[in-house]
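Each value in this text was obtained by applying a stated rule to the coordinates, not by laboratory testing. As the structure is a prediction and not an experimental result, all values here were calculated from the model. Cβ atoms are built from the backbone, for glycine too; each structure is taken alone.
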Structure 1
Amino acid sequence: MSTTESTAVLAVRRWVDLMVVGLNLCPFARTEVVNKRVHFVETEAQSEVQLLEDLAAELTLLAETPSIETTLLVHPQVLKDFSAYNQFLDEVDVLLHGMHLDGEMQVASFHPDYQFAGTAPDDAENYTNRAPYPVLHIIREASIEDRLDSYPDAAAIPEKNIKLMNKMGRQQLQGLLARCSS
């Protein structure tokens, strides 16, 4: 895995700043970004097997490093097709279980072509999970549970985000996402 700031990592950092934090899609992200507790890393994996190996390494690193709150594993060379990416998430669950981390860590998914079930590919709400590159976001479950417990009306976050995406519209969101990669 690369430790330098690649084009892909820089684009994902801009996406976090501009969209995730900037649009407040995740009300918990700003604090972690400001406190520099987000680990951004790019894998050079060329296959799903290599990606799982790198994901396992990042899961171990996060479990052993309390100063890192969350990890964004960017994987630009593998799983460019959203359908394959979505199916791969089953393998991620198997890995978490095999490492005895289910219940301790979870992996959220972001992809340039993300599409929620029951939506059309061009629906604006899909932009809540669209990133400039495929990303596996490793989250400590205890941390997210603590934040959700203390956040007023946490259950409304997804609906609030969908309303915002629909209000902004696909064209504006495409422009914002494109700015992340420029």
Structure 2
Amino acid sequence: MTDAIIKLDYAALNAIQNHMRCKPMDKLMTAVTKLGDKGLVWIITAFTMLFIPSYRKCGLSLIFGLAAGLVYGNLIAKNLVRRNRPCWVDGDIPLLIEIPLDFSFPSCHTMSCFAASFVIMHYDRLIAIPALIFAASVAFSRMYLYVHFPTDVVGGVLLAILVYYTAINITEHFFP
């Protein structure tokens, strides 16, 4: 990472911490990020869709996308980049959640939420709207909670595009 990008990352995080932190937002952002934990909301969504014939392919694509995201993001990218989290580097910001133990880049909360939203958008643009709003909220919560840099979040969105294409291609290839 270049010094300019690192400075921008910290400037954005510090602006959030200095201008947005308050009790109601603390509670909201903690709740939002917990909804994104382990892709659980998307796993439940996927399995629910499997029981609705008109959404079965979408459910399958969500499952394939979550699996691809686990591999691409959590197993490969995080361990290749090995970026320290902002809360590891600057311990002065009080954390509202447990300190994550894995590396920072990419934000896999962001990746899974946007990948799921993109998959849903592929099949139904109308229900994709709340999914995208939720994904953006989770992405912001990761910066608000000081566990991801903005570039981690951007990396998560970009990786979500790869995850989305992987999921759709697997589904369309094996379940035409």
Structure 3
Amino acid sequence: MELIKQNSQTKIIKSLIIIFFGSILLAISAKIKIPFYPVPMTMQTFVVMLIGISFGGKIAIATISLYLLEGILGLPVFSNSPERGIGLTYFMGPTMGYLIGFLSASYLASLIREDDNQLIIIIKLLISVSTIYFFGVLWLGTLIGWDKPILELGVLPFMLAEIFKISLLFLITKKIIKFRKFI
């Protein structure tokens, strides 16, 4: 019985460490801007889905939630903070929907299985990243008005970068899933 309790405590500690360092990795991925066309690319959405694939849905949701909480509390973890504000003010701005979409994307990416064929993996990755843009567009349209070109402002500039990130994830997904067995 004592061994079961120790294993449970060890698993909880390991999970908390992964969640903490995952939130740091996500913050770093938000800050690194890679020159890309038509807008600079961060690796945020890549890391969001990578966390889901690597550690499963529960840890992914907890990691993204911690990251969002850090930002809401004023830590400059979001992509354009502190330059464009911090805390709840920044969070409630134009990117809130995208940030909320990180939760669904990480969870949906966690549903990729080792026995999924290549087409299924691509479809799951596309659906995962699409939820980020779905929530992003919903919030952006609500915030700035549906009479504005929402897709041209909030989706199209990022599509080439997303294709790149999904392609990269696709290439490493099977290896990540094998690694997940050891965690």
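Look at distance in nm of label points 7 Å out along Cα→Cβ at positions 147 and 163 for each of 1, 2, 3: the largest one is in 3. One of 1, 2, 3 was used to calculate distance in nm of label points 7 Å out along Cα→Cβ at positions 19 and 51, giving 1.1; which? Considering all the candidates, the number was obtained from 3.
In terms of distance in nm of label points 7 Å out along Cα→Cβ at positions 107 and 155, the structure with the greatest value among 1, 2, 3 is 1. Source structure of the calculated read-out (Cα extents along the principal axes in Å, 41, 38, 32) within 1, 2, 3: 1.
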